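Chemist: In what follows, structures are represented as structure tokens.
Read-outs: derived from the displayed coordinates by stated rules, not from any lab. Quantities reported herein were computed from a predicted structural model and do not represent experimental measurements. Cβ atoms are built from the backbone, for glycine too; each structure is taken alone.
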Structure P
Amino acid sequence: MTGLLIKHVDPMSPAAGLVLPGDILTSFDGTKIENDGSVKFRKRELINYEYLVQQKYVGSTANLGILRLGVVMEIPVSLAHIPDMCQTTKSEEPFYICWAGLVFVPLSLLFMEANWDESDTPPALTLASQSPRKYVDQQYVVLTRILADDINYGYEDECEKIVTKHNGVEIKNLKHLFHLISETKSGFVKIELSDNSILVFDAEEANKRTESILKKHKIPAITNLVL
């Protein structure tokens, strides 16, 4: 039996929970898939199986032949559009958080195109933009700018990096980061970045300095997220 190993299933896919990583995709709508992903097209011709997928439309059903732990099965999946994890269209207003002079934004292709040419985009951002989604509402959060202040002195070179954790908690999206920041009133805040850099702040002092930094730079609020 031939087919393709399924390595990842997008959590927003209609196949999530039906098809599992480790399954073998053996056929699509009854057409056998070879080990190189090819299917029969015309006499003595082969074409990539994605051609069959492209002939379908949103709302139609595809029957997936699956081999799982030695058991062959057929799974019907209703097809749907899966939005990109990295925003590719303009929104009414770009979302941000500005805390302790650190400006955080969600990673998007528009953000990358506005700040860099394709050849000089930071590798970590390029890699993140191409990574598979872990959560339904996942966003990569970028530390895009640092507004100079005593509270963040020494961290001025830590921009253009992905924020990975807040006090050891993995960041799911910009709103998740905001809730973690808002809930930390005392003690220390440890922010981990994609290159293993760590930024440490006194939470109480950082919250106080945030108010003056926002006023100095005429930023209306710590965030414009709809909460």
Structure Q
Amino acid sequence: MKRVTEPEVMGALEEAVDYSKTAKIYSFFMHKPIVDEAIRNLPCFKLEDEKIKILDVGGGTGEFAIRIAKKNKFVKIYLLELSKNMLKVAKQNILREGLQDRIILVQADAKKIPFSKNFFDASFCLNALHHQKNPEDVIMEMIRVTKGAGASIIYDSLRPSSEFLSRFYANFFGIFSSRLMIKEYYDSLRASFTIREIESILNSLKINSFSLNKRFFVYFRLII
């Protein structure tokens, strides 16, 4: 199935609120395994050091950043998001958890991350890469701002092979979601990349050292 791009930004406040409700439902199944794996394997999470900085690219309404902050009381998380309304909802979620001193909200384009080289100990991008028409800049920016001893970790959906599967997955995995979020997920699946396309992108960027594999049936994990 040919890739169909979608808007880079989820603009409407209604979408952001609905997205946050859905993310809270699925956070245990999606975010918890990622956070647990990162804490087990990334050296920076083993340090009891308040100087440790984590970047959450396209962090949306903050569910992933909140889970990291609650799991590790030392790290500081920078949630980078372009959508003003997503950040508005994220701020409410973070205040509700009392984590406003440890999660910093940054409104910026992921293709131009406003931080210096090697600023972060690790960077994450969950379910956001498919919003990019050309994701190369995002990947290179994540690598640029992440220390060499750290890792840039990307999780995203894989594009199904047919229109039928896109609709089936959207309805099946969106069983607890609103109609709006089912449509959004369907659009996201059509905009997602295949494993072969990700490999081609990495090859074009001359990135040779990476780990890429399928996860959770219709997702991939990329570690650089």
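Chemist: If distance in nm of label points 7 Å out along Cα→Cβ at positions 112 and 128 computes to 1.1, which of P, Q did it come from? Kindly include the intermediate steps, with their values, before the conclusion.
Modeler: On the way: P: 1.1; Q: 1.7.
Going label by label, the one that fits is P.
Chemist: Now a separate question. Where does the value -5000 come from, among P, Q, when helix-only ellipticity at 222 nm (-39500 (n - 2.57) for each DSSP H run of 4 or more, over all residues; to 500) is the thing being computed?
Modeler: Details: P: -5000; Q: -14000.
It traces back to P.
Chemist: Relative contact order in percent (Cα under 8 Å, 6 or more apart) computed as 21: which structure among P, Q?
Modeler: Details: P: 16; Q: 21.
Of the structures listed, the value fits Q.
Chemist: Now for a different question. Identify the structure, out of P, Q, from whose coordinates Cα extents along the principal axes in Å was calculated to give 71, 36, 30. The partial results should precede the final answer.
Modeler: On the way: P: 71, 36, 30; Q: 49, 42, 29.
Computed on structure P.
Chemist: Let me ask you something else. Can you tell which of P, Q yields 6.7 when distance in nm of label points 7 Å out along Cα→Cβ at positions 40 and 200 is derived from it?
Modeler: Values: P: 6.7; Q: 3.4.
That value comes from structure P.
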